[in-house]
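The structures come next, written out as structure tokens.
Nothing in this text is a laboratory measurement; each read-out follows from the coordinates by a stated rule. Note that the structure is a prediction, hence the values are computed from the model and not measured. Cβ atoms are built from the backbone, for glycine too; each structure is taken alone.
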Structure I
Amino acid sequence: MPTEVPKVSGCEKCSNTGYKGRIVIAEVITMSAELKNLVMNNASSVDLITASRNEGIMTIREDGFYKVAQGMTTLEEVHRATNVV
């Protein structure tokens, strides 16, 4: 794990973006029997989130933060990619 949060600085190789290549940040929900049952019974979003959390599901933003901690991307890029208006 890096001891500092990475910062971007551009160059000619990256067209002054600070990034080269791409990495996916994702939110994947595997429909377990419990989640399927909750959906089929019109459970509240709170109940769905709670069950998902209990199964270890990570949000897209959390996956981004995990990749920041690994030095794979920056906080700025995670915020840009996940800040849906």
Structure II
Amino acid sequence: MTPASRFANIVVTDSGTGLVHSAMKGPLARADSLVVVGAPTVDGAGRAATTLDRLASHGHAEQAVRALVVLSCDRWSPEIDRGRIRA
């Protein structure tokens, strides 16, 4: 049990660019699920895929397979190519 779990059913940790940093070992080891968030662009989808690959290559393959990927933004852009993102 983490100190925060005494007060909430969900604990959110933002790893920023330090996903494989030593500070993330504890949260990743205790995580029930992961949500990978990115922009709904081909580049954003590629970064999300890279994040999943990095998780898998650093001993978190099961979590990477079960992770939820959310590609979200607050406005529409002509750079969003849904077909390429899905591919």
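Given that Kirkwood radius over Cα pairs in Å, derived from a single structure, equals 14.3, which label among I, II identifies that structure?
Only structure II yields this read-out.
When you work out relative contact order in percent (Cα under 8 Å, 6 or more apart) for each of the structures I, II, which one comes out largest?
Checked I, II; max of relative contact order in percent (Cα under 8 Å, 6 or more apart) sits with I.
Between structures I, II, where is distance in nm of label points 7 Å out along Cα→Cβ at positions 12 and 68 highest?
The maximum falls on structure I.
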